[in-house]
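Trainee: Down below are the structures I want you to see.
Every number in this text was worked out from the coordinates using simple rules, so none of it is lab data. In this text, all values refer to a predicted model and were calculated from it rather than measured experimentally. Cβ atoms are built from the backbone, for glycine too; each structure is taken alone.
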Structure I
Amino acid sequence: MVLKNQLELRELENIYCSRDNYKIVDRETPKGVYAKKCYVFFSSHSIYYPNSDEIFEAVIVRNDRFEWVNCIPPDYSRAIFLRDLKKQWYFTGINSNINSIERLKLWLSKQVSGYDEVIFVGSSAGGYVATLFGVALGVDRVFNFAGQFFLRDFIKSALDRELNPILVKYSETESHKYLYNISDYLKLCSSKIYYFFPRHSEDDVFQFRKIHDAKNGIEVFSFNSACHGIPFPVYSLPDLISKSKHDLEKLAAMYKGRSINGFLFSIKISGFGKFVRFAILKIISRFFKSAKRKSFNY
């Protein structure tokens, strides 16, 4: 049975209280890399799905899943992975000690201190909080893939309010009101934000329009896609997020005002050779899946 309310999951509170729900990977700065880079990756609400005890047990309890762990660029000195098990846009932080937006921001500021470059990355709800904290901490770059800027639409209907009780709880508190519309917050932005969204997704177009008049520091990449999330093949992510500010500015200028094809974008980012390898692996994977389905039919 799929539960409607994430907070009803049997093991959720136990894992929230007993585990850190973050992972830090450190290493010496690679030879030939002259900047100590810290990447922070924020998991989205897809960290486990659907919201059932069985899935939570398999994905979180047993496998201890974090998103983005296969997307670390080769030039990292520190990589930090976070997850919000309650799926409430990190309003209650990540665990029983770091249990609020304010405490998470303070904890993050300490973890990224001393690095030459700090890059925040997230999609959907992870993109929202990557942007929120990226602006607050003045990090070098934020990569926001179909992240939200306006949360009030997630507490309008009765079902939404049931699914998002923490958003409802804090919606009328004065100290948290700014969290529901961070488009105004972006006007104070000193960080560079790279925002990637699918132009044929109604929900994402709604979010894009919220930042139409608050584009200070934001470079927008609009993709010819309806898929919420990362609108191009994910194998290109490490190559994209490790690019220099200069290269990213050139990329933004090239695609400004254009509708982008995700496959052609990945070729531009990672080269044709990687795309061919990706395509071959896709074909092989589909072949084996098809063969497996046929074997079950006999």
Structure II
Amino acid sequence: MRYRRGFTLVEILVSLVVMVIVTGAIYKMLTSSQRLSRAQAERVSLQSNVRSGALIVPAELRELNTVLGNVANTDVLIALPSDLTYRAMRGIGFVCQTPTATEIRVARGSYSAYRDPAATRDGVYIFIDGNPDVATDDVWLPLGVTAVATASTCGGTSAIALTVTPSTTALTAVPVGTPVRIYETMQLQLYSTGGKNWLGARSVSAGETSMQPVLGPLTANGLAFEYLDAGGAATTDPTAIKSIRVTIRGVTDQNINLGDGSSGTLASVQDSLVTQVVLRNAFRP
């Protein structure tokens, strides 16, 4: 009769020890890989967040206009270090019929915009050319919009009719083809909610009372505006602003491992980007 020899207790213990060592090494490798992957994802998200802010904010501000000493024609209304209220351009078109003192009609085919004008939410700028031979008396006249008829006509041409306020006799002398710009009053601000900081936006003219998050999270000083005049010097006069330097400072949403993935301190990571936007018609001397 043959006897089959089994494993001894020592052999089994050795096998268990080897298995534990191998399993521990695999687990450590997987954990390290997971931490590294999460850290990379957080860094990519952070960089994308900062880049988006450096594109979105300048694009919103690029169409602003300021006129030295002329508050009525200056689009920058409130200029604070992390809080900016302004007239945001939302569309442009051209007059297709001689206006009345209270109505302007814009050719639908010439109107280029994010959306159709909205009564009370939007205002209108219409170009008033004084003496054609004198540039200094030209002005963009700001008016309120009390009603909008999006299915109006100019003769047989589709048009948008804007009822404006106040009644302005000078409108009756505006020629066909005059440019009209639509704007709404907006606010950009660094604000906190849920224990984190965000770049927020709201439509002041639409009556929005709370900020809507645009991007984030940001650091405690994650949004900074620097207002510069035609010579590049800092200014606190909204009518003198010719360019705005925007700084976006982002932070990772979660703490990440600052080591090689297997060891190191867990902490948030920050990144920043600075961009400068020159305002419309901001000619330098």
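Trainee: So if we calculate mean projected area of the Cα convex hull in nm² for every structure here (I, II), which label has the highest result?
Mentor: Comparing I, II by mean projected area of the Cα convex hull in nm², the maximum is at II.
Trainee: Between structures I, II, where is relative contact order in percent (Cα under 8 Å, 6 or more apart) highest?
Mentor: II
Trainee: Supply the structure label, taken from I, II, corresponding to helix-only ellipticity at 222 nm (-39500 (n - 2.57) for each DSSP H run of 4 or more, over all residues; to 500) with the calculated value -7000.
Mentor: Only one of I, II returns -7000 for helix-only ellipticity at 222 nm (-39500 (n - 2.57) for each DSSP H run of 4 or more, over all residues; to 500), namely II.
Trainee: Given a computed value of 1.00 for FRET efficiency 1/(1 + (r/R0)^6) of positions 114 and 138 (r between Cβ atoms, R0 = 30 Å, to 0.05), which structure among I, II does it belong to?
Mentor: On the way: I: 1.00; II: 0.70.
Structure I accounts for this read-out.
Trainee: Just checking, which of I, II has the largest value of mean projected area of the Cα convex hull in nm², for residues 42-209 alone?
Mentor: Structure II comes out on top.
Trainee: Let me ask something else about it. Computing FRET efficiency 1/(1 + (r/R0)^6) of positions 82 and 154 (r between Cβ atoms, R0 = 25 Å, to 0.05) for each of I, II, which one ends up highest?
Mentor: Working: I: 0.80; II: 0.05.
That would be structure I.
Trainee: For mean count of other Cβ atoms within 10 Å over residues 10-17, which of the structures I, II scores highest?
Mentor: Details: I: 14.9; II: 10.4.
Max of mean count of other Cβ atoms within 10 Å over residues 10-17: I.
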